[in-house]
Each structure stands twice: as C-alpha cells, then as structure tokens.
Structure P
Amino acid sequence: MPDDAPILLMEHINKSFPGVKALDDVTFQVKKGEIHALVGENGAGKSTLMKILTGAIPRGSGTIYLRGQATEIDSPGRAQALGISMIHQELALIPYLNVGQNIYLGREPGGTLPGLIAWSTLYDEARQQLARLNIDIVPSTLVASLSIAQRQMVEIAKALSLNADIIAMDEPTSALSERETETLFSLMRSLKEQGVTIIFISHRIEEVFAIADRVTVLRDGQLVGVAPISEVDMGQVVRMMVGRELGEMYPKEEVPRQEVILRVKGLSRGRDLRDIDLELYSGEILGLAGLVGANRTLLARALFGIDPIDQGEIWIDSRAVRLDSPQKAIALGMGFVPEERTAQGLFLGMAVRQNITISALDKISRLGFVNFRQAVGLAQEYVQRLNIRTPSLRQRVRNLSGGNQQKVVLAKWLSLNPKVLILDEPTRGIDVGAKAEIHALMSQLAKQGVGIIMISSELPEILGISDRIMVMHGGRIVAEFQRDEASQDEIMLYAAGGEGSNGQNPKSKAQNPK
C-alpha cells in the first residue's frame, strides 16, 4: 500500500431505513495515524456510517477498502478481527458485572484447566488497560456503582484492549469533565504517534479543532466536504453542518423576577446530599454547575421524588409538600428530563406519538380508553412546536437521531404544562443546531413563567442560558452567582473545592436577588 494511500476508504456507501435514507452516496476516507473528525447534525448519518464500518449493520451498496483491499465486514467480530474497534455514544457495559469482566467479556484468559478463567490474569491485564488511561478504578469494581464518566472511560479501556489500529469514537467526551477530556486527548495523541488511526465524532466543535487533523462533514446523509482542520474555521464547519445561518446559540431573554415557585431548605440524603438550600423563581433558569461526583443528578432525583430524603423541607407555591414519588411530583406540576434519555426517558420500541402522550394519558382518556384523535393532535402539536424531525408519528423513537429523541422527551413533559422543569444535561450528545433550538425553547418557557433547573457540564451553556448559577461540590451548594457575576474560572474553582478570587464564598451575593 503506497504511503499516501488511505488506510480506510468507504466508497459510494448507501443505506436506507424505513422512511429514511440515512446515507446517500457517501465516500469517506482516513489516513494511517491521523485523528479524523466526522461531524454533522444529529441524523446526518455519522453513526450509521460507523455502524457499517464496524459490522453492526449491513450497507445497502458501496465498497469498503481496508489497507488497499476490498473487504467485507459482516459482523462486529469480523471488524474486531480486522483491527477496527468502536466506542459507542450510548454505553454498552453490563452494569452487574465488574470492570475487568466488562473489558474482557467474551475474551477471558483461560485457566489451567479447560473451561476455567484465569481471574488473576484478567484483572492484571484490566489494571494495565486502566493505567494507560490514568483511571483510578479497581478492576473488581461493579460497573453499576460507577458514574457515567467512569463508565465511559471503561468503554475506552475496553476498546483499547482489542489492540485495534482503527478506533472510532462516537461522542467519547460527552460525559467527561475537562480534566478527563484532556486525559483522553493526551492518550489519543499518544496513539496517533504509535500509528493508530482515530475517527472522532463530536458535537463539540471546539474539541474537533483542539484534536483533529482533518474533518469530514455530513449533512442529511450526504457528504458536504472534507478539509484539513488548519484550512477551515469553526464558523465554516458549522455552516457546512447545518446548511443555514444558525442564529444565536444562547438566545437568553431577560424575564422580570417573579414569585418563588420552589423552595428547598436543609435537604439531606446520607453522605450524598448535605444541607441543600435552594430557591427557584417562576420564569427563572437556575443553572447547576459542578464536576463529576458533585451529586447534581442525585439532587434532581431527590427533588423529583425518585430517591427518598433523610431530612429537609420542600415548598411548591408556598405550600409545604412531601415529594416521595415521581407521581406526586408530576401531580404538583413538576417535570424531569433525565441525563440518560434512552435508558430513563424514552420507550425506544414505541412510536413518537406514544412517547409524547404517555405522560398525558389522563388528559386524553375517558373511562380508561384513549381518545386516538386527541392523542394524534397532541403529538402533532409538539412535533411541530419543537421541530421534531420524524417521517411520521408512527416512527419508532429508536430510529430518531439523538437530538430528535431529546426533543421527544421534552415534548412528553411539556404536554403536561409543568411549572417546574428539571433538565439534566439537556443538550448532551446533540448537535449545535438542536442545541440552539433547545436553548431557544428554554428561554420561551421561562418567558411563559416556567421555573427551570438546568444541570450542565458545559460551562458556556451554564453561563449563556442561566439567570442564576449554583455550584455544587461533594453534595453541597458551595457557591451562588448572579448571571452577570459569574465566570468560568470562578465556577471551576468552587466546583473543584476551592475558594473564589476574594477568598470568600459568594453564596451571600445572591441572597437578595436583583
């Protein structure tokens, strides 16, 4: 194979699903030892192309050349045998096996007797893989006890253990902190120096420019362009991705301060949540910032009645309430969009219509029977309002892009007209166009008087869309800022357990909000 020949060439690839042409004559090539970014909006065809490469689904037509030879990849096992590995956006670990078992699942080293596993060897090798990533996790740790970020790093260790020379990474940083992301980038650079080829899929355009050598852009299943990263800027890439002027990413509208809609005093749960005081105003977007392990998601779950609290008081509309179940929270006008939308927010095998209307069955049913016409009308209203791209209301949610799946989760709660909406990582793993649309929707909801608590690990998002920002560390609220007081540096300092620039905790600044 000539030195300048691509290690991988996917030529004239086509793929269709019911009602959707996912790939339309796409040609994609990567060079040996490069980090090649593959970008596009949700639904552009990136994941479909990678699933074809890794043998997860068959292509409709086209040819794959690997190291200069036409190659058939008809199964994931065949892809692994050819040195191709994939780190998927949605985690594929088995929660009730430990880390070492997950890394070497199906490839366990044999013991001294047939049918036995050499557990000491397995754990030693798993420990070496984790050490390559500077991950401080004991291989015997149960995966169910790990955070999402830690599970993502285990996925990466699993892929690297296959000794692949082509590694596709689909949104590998979506649940990682800045420090963990930089650790991953350092590893990627090291692998590149060793001649490993990396295909990097990310919606975070700044990451693409920080790590990639070249970029390929897909839009609506078609190839838009390929360029060295040094020859394009972020604006050009975004315009290629969305095919339109994006508008403002953080369309924040100032809403006059209204009444307190949710008040929390002294909320505690074991060692996870300690003495939480919180107020949310009608029409306010309250951002919750913090690093992995700050327990922001646990606070959201407690507020929504999923997890019981040990002590504390909660008021909604100045009335003391006991939130001991999600049903109680819903009845009191609350909604919750969870971080893991596919596992906790959607019924993947059900249609768009069913997912949108499932929380509103009481509104569209009589005597136990669903009014089909009302259900269709309600679903259609939110498909149009949220610009959900689906061939029909009958489309199964599993076949939608990540951004459109997230909009379906939002629609499910908006159909109940909530007055308090908790959003846990609402734009995680979705493209820039869908992000801008969700930010605009949040701003519209606040203008209508909805109180929003937004958990986000992206500081530009926290700073761009929040009216007020609370910072969590170790299960406590450690700092609070008004929108015009906050900065990334100050937030990160408190999130890491430090003190602000003046050596004082800024919580007192927001006790009398503007």
Structure Q
Amino acid sequence: MGLQSEKVVVVGAGVGGLVAALELAARGLAVTVVERAAAPGGKMRELAIGDARIDGGPTVFTMRWVFEELFASVGASLTEHLSLQPVEILARHAWSERERFDLFADRAQSADAIAAFAGRAEARRYLAFCDRARSIYHTLKGPFLCSPRGNPLTLVQNVGLGRIGELRGISPFSNLWSALGEHFHDPRLRQLFGRYSTYCGSSPFHSPATLMLIAHVEQDGVWLVEGGMHRLARAIAALAEAKGAAFRYEAEAREVVLERGRVAGVKLACGDYIPADAVVMNADVAALAAGLFGRAVARAAPPVAPAARSLSAVTWALLAPTEGFPLVRHNVFFSHDYPAEFDDIFTHSRLPRAPTIYVCAQDRGDDEATAGDGNPERLLCLVNAPPFADRKPIGQAEISECERQTFMMLEQCGLRIHRSPQTTVLTTPAEFNRLFPATGGALYGRASHGWRASFQRPGARTRIPGLYLAGGSAHPGAGVPMAALSGRLATESLTADLASTNRLSRMAISGGISTR
C-alpha cells in the first residue's frame, strides 16, 4: 500500500492549507479541501465594491523564493502563473504634511534618503542596522524558519556549534524598541522600523529584537502581484486542482472524527462525512483548542490566552478619488505618540485614540502619477485594534470616533479621500472574529511578545496521530510566506508519518508483530 491510496482532508483554504493541498496532491495523495468561505485565500481575501476588486487582507508580497521553490517542487513555474513587478519604494511615510520620507528597496538609496532626512550619522547607523538585520535573518532562515518547530536547545543544534556565536547576535532577550534605540537617534526612524513588529501583530515595546530580520526580508525584495494578492491564492488553488485536489467551498467542517485515538474523517455542517487517513487543520489554533472542531481534538493545540493574542484591525476598503498627498502603493501615516497607541490596544483594550494608519493604494506603483487623476481608486486603510471582540466588543460610538480621527489625521498629512458609504466596506474586530472564530479578531495568532513566544506556536505535528497544523498561527509564524512554509512543513511531517505507518503495516503483515 503506497501513499497514493491515502486520503487527506485539508480544513481551510488559507495559504498554509493551499500549499499543503498542492504538495500532497502532487505526491499522489487523494486530497479534499473544505472551506467555509466561497473562495480560497483565508485572510488573503478579496472585497467587491461594484466591479472593483480590492485586497482586504495581506498586501505585501515578500520572500519570493518560498513560492518559487513551492511551484518548482510540483513541476511548475511561479512566473507562468503570476505576473510580478518589483517595487523600488518600499513605503512612503509621513508624520505631517511637511515630514515625508521614502524607504527604498536599495539600501544605498535609502541611506542617501536618510542622510537628507535625518543626517549622515543616522545614515551610517542605518547601514549598521541593515547588517544586523541581514545577519539575524540568515542565522534563523534554515535552522528555524524552514525547520520543524523545536525549542532553544534544538535551535542551537540546528545552527551548529560552529555558528554558536551567531545566536548571540539575534538578540532574543532585548526588546525591539530598545534595540532600535542603539541604531537610530531620530525618533521618527525608530518609529518607522519599530512598525515591523506589527507585521506579525505585535508591539515593538514587547517584541524581541529578533524581529529586525523583517527589515532584511523587505530589502531582499517586495513585489506587486498583478491582479492583487488574492490572485496568489487562486493560482495555488488552481494548480492544486490540476494536480488532483478536490475543493468544496461553502463547506464548513464541524468535527474531526477519531477512531481508536487517531484521525478517521471530518464531519461537515451540512451532514456529509469525509473519511480521511490524515487531516491538515488550516484554522487558527485557538479555534481548535476551543473545541470548534470537536472536543476530541481540542487537546491537539494549546489554548491561546486572550492576553497573548496578536493585533486585530479596523479596515476601510474604499473606491474613492483622492487628492493632495502623493500616494505610492504602500503608505504609512504615523501617530505622534507611539507608546500610547500600543498602551491603548494591549493595556486598555480600546481603539487607539491617535492611530498609525496604513494606506495601500492598489492602483499605484512607485510612480504616484499612475493614479490620482480625480477618478476613483482602490484603497485599503488600516489601523491596529485590540483582539478582544469576543470578550469586550467595541461599540459603534468608539468605531465612529476612530474613523473620525483616522481620516482627520490623513487630512493633516495632506491626504483627502472623497469617500462615500456606498463605496466603503468597513471591517471591525467583531467581523474578523466572525470570519475567524475564537480569535477575538486577532489576525496573526499568538503575539510575538517575549523571547519564548516563537517557541510557543505549535508545530505541524500534534499529539493526535493523523492531525497536522498549518497556517499563520502555527510555526514558523504569521505572514503569507511564513504560512506557506507552515504548509510545506505539514506536508513533510504528514508524508513521513504515513510512509512510516505503511512500512509498519507491511512488517506486521509479513512478520506477524510490529512495534514502533
């Protein structure tokens, strides 16, 4: 009996689940993907306003090598399925109408820009920061990001005694904000690079300095996906179908069924039952631990305490004309009191009174002249929010005040958005909690607060035979490429375990008795 006879159900068509489905189908397994939404993507969702389609989730494509390796592993080419364009301007940043700064993919160009913005000494410190970020990334890429989840001891073993000195350089016991103070004396630059912690839903005041590696990830390349980020999800899903995977949309998994202590199948809300030799769970681990897939499998993942949750968000997807501020694709408008913003969210469980705002102008690239001619353009505006919608819902008055503050601050920085209710889609933490139950609206799983957080995310294998985890709430972490890596790790674990089980079965048939 080979792997080709094994049946696998993937619960959830987020990026991690899609990647697992693709690789498992390419290896000949019978794969069925069940997804409660009407389309693939999970958090990489697409919102419709009239005929316009707007990315309502992740908007930044990085770590291209992850997807090149994925497509190559199944005999395909990334560029045959997606059109990608590199960006020169990583983001345009503003603190007021007069304070603007562009960060570039080219570090020499960024250093020159920093010298003009904050002085040559600050530019030299920036280059040292880049070296440190690159070193952290290369230290952790193979031994941690691309390896099964372990503990500090296994990380040391994976890195190797010959490189043990590099581990001291990843600065796990320093918080990001303090470490950035060693490199940047200008508070605006410290704030700018501190924002990278929010990429995994965390506060720069509580995250380890290790997250500086995200700066190198962006310098290594940011691309625009023609048609939007949702196209990536559709491309992986289409390739998985071509390899034999079956997709059932608007099909909600209700229970993972066990027999004799191991996975036997999945019951759907509609009453259907799908037998399975293994299940890849691409839902937030909080939903699994809360028993939303049955009490029998709730012990497969540790519960995530509300205090350990990552950020949620309030987003406005807009189709609206703009004027004033010269938008590029990625734009950040900073609060003048950064500590207060995270204190509001994580300490007081309220929307920030003075939020930092991200604006993705999805019809623009590096050249601001590509849009903004008075015609409506596609925008996603986002502010960070507390992840407690299931415990302390945010009232309409608080949301309205946050909206007023957000768009007033944009106007103070020179950006006027002529919006109307008919062409606006508002998403609050309560809606994110509905879309991703048991999370309170948290979008990144567990927050990366403290040095232990990276080791507290569950790995692909669970304590229940035949049940595996993938997605941004599992190892190695949040973000599109990291979720994709989790799917690949789930594939490797699952196929290795099935192959081992098949060998033991053959030994039992031929020899009478087998033991692990």
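Below are the figures for this structure:
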{"item": "Mean count of other Cβ atoms within 10 Å over residues 359-366 - structure with the largest value, from P, Q", "result": "Q"}
{"item": "Label whose coordinates, when distance in nm of label points 7 Å out along Cα→Cβ at positions 231 and 399 is calculated, return 3.2 (choices P, Q)", "result": "Q"}
{"item": "Structure responsible for 24.3, with mean projected area of the Cα convex hull in nm² calculated and labels P, Q on offer", "result": "Q"}
{"item": "Relative contact order in percent (Cα under 8 Å, 6 or more apart) - highest-scoring structure of P, Q", "result": "Q"}
{"item": "Per distance in nm of label points 7 Å out along Cα→Cβ at positions 95 and 215, the highest-valued of structures P, Q", "result": "P"}
{"item": "Mean count of other Cβ atoms within 10 Å over residues 79-86 - highest-scoring structure of P, Q", "result": "P"}
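Where a number appears in this text, it was derived from the coordinates with a stated rule and is not lab data. Remember, predicted model here, so these are calculated numbers, not experimental data. Cβ atoms are built from the backbone, for glycine too; each structure is taken alone.
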